[in-house]
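Nothing in this text is a laboratory measurement; each read-out follows from the coordinates by a stated rule. On a predicted model such as this, the values are computed, not experimentally measured, just so you know. Cβ atoms are built from the backbone, for glycine too; each structure is taken alone.
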Structure P
Amino acid sequence: MTFPERKLDSVLFVDDEKSYLTYTSELFSGRGIEVLTASSALEALDLIRAHQVAVVVSDNEMPGMQGIELLAEIKKLSPDTVKIMVTGHASLATALAAINSGEVFRFVLKPWKKGDMLRAVKEGLRRFRVQQSLKREDEFILHSLAQTIELKDASTKGHCDRVATLALKLSEALGIPDDVRRQIRYGSWLHDCGKIGVPEHILNAERSLTEEEQTVIRKHPEWGCDVVKKANLSQTVQEIVLYHHERFDGKGYPAGLQSKSIPIEAQIVSAADICDALTMDRPYRKGFTLPEAKAIIRSMSGSNLDPFLVGKLMKVLDN
């Protein structure tokens, strides 16, 4: 019996010095990857359009379009492609800014050492495969985890699904890109995953919580962030889980962030979370009707929630 061969991951090397391309091709030959090369940014973009590229390794100093500009274009065309920059001189500030913006996964200094390049590409491929695994099959696992957490608190059954549905509608109204909306869906499912560490007698209390119990339950964003970080989920998902109880006026937790310093993805999930929580029956109160909930949310404008976001949410709820 024969089995189909697994499709090899493609790694694209971009450099206007063809000697580097020749050496790189030889270095990675026989290592279980498909090696692609391009001697210009335009040639690289054509290859990106024609192939699924796992990792792109680009020189920065090239005639025409610089490497940093090329990687920004690749991010638009192929968001999952992991980007590595090769440069002869990059300041720490430039490197950190590029990495933090998501434009660059790693920097390799030129002239590079064989070990540094091999390590960077290996780590890039690992990152790409984790992302692809998440997209292909782990959604079931993430959704199952959210449902397992809800079993601890019977009154929240279906909460994570409803939060995800509303958060995605709000994201669409705000023009959030598709790849970010996918992370918002995961973050919505998992925003309360830290509650797995909260005792059930606190979650299901039919009374006001004591100050000590409030302290315990306020730990769940940090506990949840630790869970998703260890699962190698994206920075966006981590921030949603960590910051979904922050408030626009800075009186939330755990970090006391305010206004625009709260990531927009976390603000979106927070708004959806509040809306669904208001309309749910809880052990200590009946759920509000939708008109009542909308009035309460409007009263939170400028305190719990960004006024602009509240306006968008009202339009979504009206449709």
Structure Q
Amino acid sequence: MDHHVSEAIARPDLIDLGGGLACLRFESMKVASALAAVRHLLESGVVRPGDTLMDSSSGIYAYGLALAAHRYGLRCHIIGSTTIDHPLRLQLAVLGATLEQMPPSDDLGLDQNRRVQRVREVLREHPEYHWMRQYHDVIHGLGYRAVAEQIRKDVGEEPLTLVGGVGSGASTGALARYLREGDPATPLVGVQPFGSVTFASDHVTDPQIIIAGIGSSIPFGNVDHTLYDTLHWTGFDAALAGSVDLLRRHAIFAGLSTGAAYLVARWEARTGRRRVVFVSADTGHRYVDSVFARHEEARPVADLSPREIDDPAGLKPPWCRMDWDRRPAPEQAVHREG
């Protein structure tokens, strides 16, 4: 029996979709990350009950950190993206977390840079706050060991390919590390939006979209580029098609980054050599108006295919694929402290 709802939310469901596809479905993925990270900080004495945890978030990490703080008797302060919606704002308030939300913006870079600047201002005002550094601290990968063990328990020794949004690198990166303890050859396929610095698509814009959870305009310290075998970059139209098809075909109501991962996983599963597990990070509720209300616009996923490239300089919407081959980070994606 669980002792707090966060423990139940941290466990995903693994759903067999047929055709060599499986969906690793989280209600809110970052709960697993935040819960394990906070538990580690308490056990190591870095923080104590009553302390204040702070971080920047585009949405689901804010919820995860608020739940972890509630579970362990800590305070929580969030510097929030413009993408945080009304239902989440209300949940954070009732859970006792405080939220500073950035003003409306369609510019991912401006939104993230504003949040980083405000984090540093708050730390100067409150040096006693503990900055969780979800984009840089490796402790955020700890919660995915249990998830990897759950996957292996469900599928046995069957060879797998893992597909998911890159984001801070904590989720897909950590899952790949833990899965590779049993099978070092496990391929990791990362999904990125156009406009993200992480895998050098920052020179390409997609004005319709901010997939804030899987891309970034700033370098992330958690991303280990040498873990990724393949990269896909998807635009809004391609991700929308994936989200709508996933709901229509498999009845899974999930976010826009999941739609992109599903589209990519379908493509990678064509060879049939490995079962492809793709990560579904959250539900589709905050995408009702921006995505699902436009379901009639969605193109059939069978009509979509990626443009194969051998260098990020060749990136072009709506969808590109590249063999990354576990190479190091591009220069603009290297995180430097300070």
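Which one of P, Q has helix-only ellipticity at 222 nm (-39500 (n - 2.57) for each DSSP H run of 4 or more, over all residues; to 500), as calculated from the coordinates, equal to -16500? Walk me through the numbers before you get to the answer.
Details: P: -16500; Q: -10500.
It was calculated from structure P.
If you work out FRET efficiency 1/(1 + (r/R0)^6) of positions 72 and 248 (r between Cβ atoms, R0 = 30 Å, to 0.05) for P, Q, which one comes out largest? Intermediate results must be reported in sequence, preceding the final value.
Values: P: 0.45; Q: 0.15.
Comparing P, Q by FRET efficiency 1/(1 + (r/R0)^6) of positions 72 and 248 (r between Cβ atoms, R0 = 30 Å, to 0.05), the maximum is at P.
Thinking only about Kirkwood radius over Cα pairs in Å, which of P, Q has the largest value?
Between P, Q, the highest calculated value is found for P.
One of P, Q was used to compute relative contact order in percent (Cα under 8 Å, 6 or more apart), and the answer was 11. Which one was it?
Numbers: P: 11; Q: 18.
The read-out comes from structure P.
Given 1.00 as the derived value for FRET efficiency 1/(1 + (r/R0)^6) of positions 16 and 88 (r between Cβ atoms, R0 = 30 Å, to 0.05), which of the supplied structures P, Q does it correspond to?
On the way: P: 1.00; Q: 0.50.
Derived from P, not from the others.
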